[in-house]
Structure I
Amino acid sequence: MKIGANSSILAGITIGKNAVIGMGSVVLKDVPANEVWGGNPAKFLKRKGKWAIIGLGFISGRHIKAIHEIGDELILTCDNDPSKGAMFLDWREMMKDKRWKEITHIAVCAPNYLHYEICKAMEDKIVLCEKPLALSSEDGRQLNAFTVLQLRHHLDVKWLKFRAPSLDIHSGELIVKVKRDLSYWSGWKGDEKKSGGILFNLGIHYFDLLIYLFGEDYQIIRSVYSPNKAQGAIMFGKTLIEYHLEIMDNDNGQDRKLVFDGLNISLSKQDNLSFEDLHRLVYEDLKRGKGITVKDALPSIELVEKLRS
């Protein structure tokens, strides 16, 4: 349990395991396990989530950090690579553990091609799945899960979302150039059947962003792609967007930006978008009941399907 400074607890009161009491609270009632209470008199604020995480690759660190930052608890971990030090090598075995019934939330950080199978099996929990939620809209429609599309939380994107209707934007560019080393291509990310290729694995964030800003009324003008590069143009209403996605073997010219009629919005210049540390905001929204749903995620999946056809 955690009890904030200057809190008072009435004699005989029981504070449950892993409960949290806010600073300066006056506790007059028993506080159940895993709940957060605060105020004078103290009242229930929220229930502390208990998480399991599946996949301990690079991106999992952002999820683990966010779980702790929102005051929740990580209980179980799973990864099929023994060197990662997870509690379980198989998520099916993890579900048999006696602690599984305590789990309220699942973070899915497994390879893209496993997202659908894992999310489908965990529908009795609150599931937060890394992007893309699924590699087809058909699979996506069958899920009951939330996903990570953190660019919606970028401060400049929020500003643009608010201002876009008044800016009268007629044309723009989306430029995404990132460095990836040989391990990217030798692993599952380099296998289009497993990752969805450049349009899904790299592009889904940015196509979601365009739909978020300009809506679902669009016409694909052209689309050309190879394993390491995708280029094309999409007309969103009256706004023509030219896009360029590229995976490079060096960091010369690495960038992620939107350019609209001379307005240059930098999304990130770091090696990985996750370094912008937006996952915490994704988790906060999820706990507030405002996570990105299947309905929210489907339009960008459908757009990528059309760009690949």
Structure II
Amino acid sequence: MGNQSLLRTHFVEPQPLAAQDLTLALAGELRHQALHVRGLHNTWGVAQGLVVQESFGDVFLGPGLAFDAYGRSVLVNQGGIAPLPPTPTSADPPWWFDLALRYQAPTPGAGHGRGRSGRARLDSASWRWCYAGSSAQADLPPLASAVRLGLDIPLARLRLEAEGRVGGFDLTYRRRADRQIRPHLGSGRVQTQVAVTQENPFSAQITIQTANGGFSQTPFYLAALAEHPYLPAARQGRLDWRVFAMVAGPFLNITQATRDHFVLEVRFGVDEGSLAPILRAVQVLPLTVDWLGLEPMHGCSDSEVWR
């Protein structure tokens, strides 16, 4: 869009105030809001409400607010009944439909609220059922091909059985607008020594305690050694530098990660000619481990109860 769409409408006394002036002012503010949502928050989906429930064989769409990929507000002012799509016959397996919401420019002069039929009145949204496929198995069909993610906002998936019976909802593809929240970081340094054993002289396992990081769930862990475990022996002259240069590693691997600890595996690669000198020079591996945990924060989840 051109620069005109970014201009704000200003009112000057005693300028006449026409309906077109108010329309342009509102359109400009909505455009700025959409740019704010898209540029700063970079998210789309359901922001509030838009509950989908079954009630006595009908599907009820509740009021709420969503944003599409352009940052536009997709508003359902008051909820109502969403008429069911076509139903399968008794010989067909259950059909699956995706309920998709899309931005629609408000009609000038349109009223608000619920019509006499009880159907949902949408202020800046249109909705439709998109056929996804038929399946009687546990595996669900993929998202309906008619749904264009970003322009369409998936709300729920409906299982429709013969004679119009609603077999339940699935929320696999429901898209929620998450707040951008910085991840929780925790870090620490652990110093320890591990005795070299004859059974496995070129590997070691240590458990790193991370409870002080304050994680509420298992984070992504990163770990590094402050220095090569064989380096002290080389500096003290117990290990020849030429032998030290032939050592491959150390190679680190993190396993058994939880929110309060993880197991760090340290391994080396050594050729046969370096085996004996290393075993004579190194009886204890000094390990200084620097670790970092990153726990993504996703904001608040949907509080609605789905049935």
Structure III
Amino acid sequence: MLALLLVLAAGASLIRFNNFGLFEGLDTSIFPKEATNFLKTNNIDGNIFLSQEIGAFISWENPDSKIFVDTRDDLFQPLGIFEELQMLSEGKISILDVLAKYKADIVIGDIANGQAYKPLFYNENWALVFLTEGYFISVKTDLANKKNLEILDAIDPFKIPPTKAGEIDQAEQEIITILKKDPNSIENKIRMIEIKLAKKEFEEAVEILEGLNLAGRYGARQAVIDMESAILFGKVYLAAGTCKEAYEHLIKAEKLSYGKLIFYPETRLPTTVDRYLGEYYSLCKNNKEKARDYFYRYLQGTNNPLEKRQIEQKLEMLDN
């Protein structure tokens, strides 16, 4: 009885503190708030597959839905959930099989979790219906049709540019539609930049890029965001053939890659900047030795097999 009273008291305190606005200063940017708003606005509920980190947040925001997992390890460990998630991340099982096994209706996917979600975008039974900062929502296709949701058919957020083969124009129109609804979406603007680069519309890419406002928005993550932003600027200016501006941003990114997170000041994070500094020394300076150095350094830091092959081809060209 005492334990029950303590639980009730704790719950009442949480509600009371929340009503007083004491949690208003909490940084919720790492959680998919826009995704939960989308589900609420469109009256979508069901069985939600998601990553462990956001399970409790989604459950709080969408109490009528059932979530796949959350951070209560003691509940989920005996069920073998974590082993399945590990096998999924390693590509040993298919996301489609997992979704069928647990009768999922909705997927809230963390794009940072990698390529495991990719089959969803190429399966007729699943439809991409929402794409925002770091997250996407896919639902069963019949549910999307029932709710009259706009389906994003041409987008693959795991590709650069983020389009399915031969569908770049349709993907561009879909991202334009997204940005009309959410004009402040930084990640979708970056997706548009990648499309513009692929279409060799460099002036438009630079215009979108220079309109981004990334300063002071990301709290503890700002240093890493500044580094990634400088890499993006360097990449775009390099594609546009403006070598001086490209170099300035890439060198800034390289300096920002030292001493971050738990690393000692002299330790450097392996980053994409190596790839584009290699491009710079190859294309702008014809300095094959420095280009090789940066390309080899990039190869040591990437696990992406497609990008590895691309860089290996560039190295072969430098040797010829």
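A short reminder: the numbers here are calculations on the coordinates, not readings from a lab. If you're wondering where the values come from, they're calculated on a predicted model, not measured in any experiment.
Things worth noting here:
- Answer label among I, II, III for the case where semi-axes √(5λ) of the Cα gyration tensor in Å, calculated from the coordinates, equals 38, 24, 21: III
- Identity of the structure behind -3500 (criterion: helix-only ellipticity at 222 nm (-39500 (n - 2.57) for each DSSP H run of 4 or more, over all residues; to 500), calculated), options I, II, III: II
- Here the criterion is Kirkwood radius over Cα pairs in Å, for residues 134-277 alone, and among I, II, III the highest value is seen for II.
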